[in-house]
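Colleague: Next come the structures, one after another.
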Structure I
Amino acid sequence: MKSEHIKNEIRGPFDIIGDIHGCYEETIELLGKLGYLIKKMRNEDLNFGIEVSHPENRQVIFVGDLVNKGPNSVAVLKLAMSMINSGIAWCVKGNHEVKLHRLIKGKGVERKPSLKETTEQLNNERSLFILQLDGFIDSLPSHYVFDNGQLAIAHAGIKEHMLGDTSKEVRRFCIYGQSKDKLDQSDIPEKYDWASEYKGKAKVVYGHTPVAQTDWVNNTINIDTGCVYGGHLTALRYPENELVSVKAKEIYSKPAKIFKKSKKNAE
């Protein structure tokens, strides 16, 4: 694990995009709706043959889980890596990036159906891309803090006292969240509801657990609206706090349980 550079004074404006899970067409549609210009270049060896810009110099932040479950994880990876290389995007690490990293490192990973399509796509890629992908995932931080501490991004969320901390415990919380000892109605461990106790000044934007709709809870918002499950791909525009979304083109994967509803609580 490389040293993490968590804090950044950049103030935006940002477009923060929820869990993509290989939904490439929806990502392109959402970027277009947000005003980004996407050009395909003839030389695919140069930044994966992709050039993305925004007339108002906005930047994208991906909340992690770019890959798996959906139809085109490699295309999403190349798009995100191209944008990050060009300085127009940022990304935090999600649990599915961790899974993919273990896979390409040859470490033990349970070969679930969610990994099957990604694995097949990677088998068709050159070894150079696999090497680039290894470095890319390794470089992703557990969370980011932007705008002089006013905005925080973490895949599964973050508590106020964890901001800026790069310890193993904090990294794990940011990537996986925290589960309770009891199971829910779908026999899945219940997630600890950290957002209901959050009292920090930083707005926390996260994903990981799909929700039917986005709601602000104590200055936090979950923008994973389950695109890969037939829901929507959602972006939060910052500092405007406007939500922009596109509908999934189809149901690519069956969710383990019905989307949970956010607990609505005004800021």
Structure II
Amino acid sequence: MSGRKLFPYYLSLIVFILFSSNSLVASEKWNLGMIDSSPSKMIKRFTPLLNYLKAKGLPIGKVVTTKNLKQMVRKFQRGQVHFLFDSPNNSIRIMDEVGALPILIREKGGVKQYNAAIFVSKNSSVQTFADLVGKVIAFEDPESTSSYLLPRNLLDQAGLDLVKSRKPVSGKVAYYFSKDDKNTIFQVKSGKLAQAGGIQAIQVRGKSEFRLLSPESAYVPRHILLVKKGLDYLKFKQVLLAMKQDPAAQAALKSMKTPTGFSEFESDPLQTMQGVKKALGY
């Protein structure tokens, strides 16, 4: 068969492939990814948001949960997750792994940004970070942005040597994980296990029984909305930003514990996240 006769066939094939590809992209549903040990809790919490977004004409799918960050990265890589809300620490790691883009701040709990600090009891002899040598500090858990990574980096930047131990170690700052900020606060107040704690600063600021050491950490976004690279997110972003003024959106915002909605980054999102990396010690 001559090339001239084959031309219409190839042309039709190309058109079919292009049409099919566009149809697949257009029909692709965007799934929300959440890292949590309780899938049912996440589905219940975020389904009202997904329903709201669907009503606004967005191609929204379902809530996809994983128990850890590694599993979520795989979901992103396989195209099973298209957007996600997470902490600064996890967001940085997902951005580095899959090239996801930060587009908005989720004001989780009504908080847009926060910082961390090292705190001690009011009558403690500790006045500076250097005074913590030979003493014990409590953090919440190894994955906590506000109650481990940010305050830990303050001590690292001060040139202190940290070692994991519940007992004082000569020449070093010993630390352990209390499992909960409430435990950290109680244990620092009692002074029996810990002589200092690392925590989100607002939790102890202004409390007469404690003092915050200086310097405190830089401020970082409370929660970050990441989207899959290549996603056409303009309308999605506009709808989310408008939720705080929409009476029909309030039930969804309440369900997802984001009463004040979403906000823009104050400067370029990628530059902001570079600052977050520095604050976290990456």
Structure III
Amino acid sequence: MYQKQIEQLVILQHIDQEILVLEKELELAPQELAELESRHQAELDQQNQVREKIEFLKAQQKRLGSEIEEDSLKIKKSKNKLMMASNTREYHAMMREMDNMEKLNRLREEEHVTLTEELSRQEEALSDLLKGAESLSEELAGKRENLDKRLSKANDQLAKFQKDRSAAGKIIPAPILARYEFIRSRLRTPVIVPVQDGICSGCHISIPPQTYNELQRGKQIHSCPNCQRLIYWEHHLPKSALEKLPGATKTADVPVPDNTPIAAPSKVTID
């Protein structure tokens, strides 16, 4: 009976480790998609900003082009009028007006060139953004499809493990199961660990000789006096036998133990 219950506790622990992995998967997978969607939205926002800038530059370019054309016509008309000036004073006044218009037009032409160059840069930037967005859209579509499959698989596995956990819990006596759950709620896994050469493999501290002797007799499930994990003698469940236990294969990596001691009794009696 002792051997069977140790086995069931170990199986239960393996199941709980798998459940933790699946729950983490269900938690993180949507976050990965959300991050990608956020990146995609940021790129779309950036595209819109560049488009707005392009539209503004085109409007400015059109305005300057119209002003340059209008002033060029005015300058042409002024040159024609210049020939009809009736006196020197009128002639110089018309010349000054023409000079001012020509200077203003030159400034506008320089600004027009600058706008054209900036417009070219922005259109090139938009082209690059569109290419990047296309690649990201494909990645996002693939991620959504993959996420649906991952979540479906994880939920199916989680349902199976929850069922297996319920079955394993029915074999373990209620006081021992309660003790297991108590420890699991306060420490990271593992909850039940073997004692090797008198040393708890959970906290790597020696257990008292009397406790070790009682553990070897296989009559009671003890707790480590230091870390309070449930312990068993390694020879009661050797590694070769452990690997053959149902549900004890392909286990998740065991997190680093939290060795903070918790208050608890040192043993649980098995009838």
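Bear in mind that the values in this text are calculations on the coordinates, not laboratory data. Everything numeric in this text was worked out from a predicted model, so none of it was measured. Cβ atoms are built from the backbone, for glycine too; each structure is taken alone.
Colleague: Of structures I, II, III, which gives 0.94 when Cα Rg over 2.2 N^0.38 Å is computed from the coordinates? Let's see the in-between values first.
Modeller: Details: I: 0.94; II: 1.27; III: 2.17.
It must be structure I, since only it matches.
Colleague: Check the numbers for distance in nm of label points 7 Å out along Cα→Cβ at positions 132 and 156 across I, II, III and tell me which is largest.
Modeller: III
Colleague: Matching task: 16.5, 47 is the computed value of Rg and Dmax of the Cα atoms in Å, for residues 116-235 alone. Pick the structure from I, II, III.
Modeller: Label of the originating structure: I.
Colleague: Taking FRET efficiency 1/(1 + (r/R0)^6) of positions 60 and 204 (r between Cβ atoms, R0 = 41 Å, to 0.05) as the quantity of interest, name the structure among I, II, III where it is greatest.
Modeller: Details: I: 1.00; II: 0.55; III: 0.05.
Between I, II, III, the highest calculated value is found for I.
Colleague: One of I, II, III was used to compute helix-only ellipticity at 222 nm (-39500 (n - 2.57) for each DSSP H run of 4 or more, over all residues; to 500), and the answer was -7500. Which one was it?
Modeller: I
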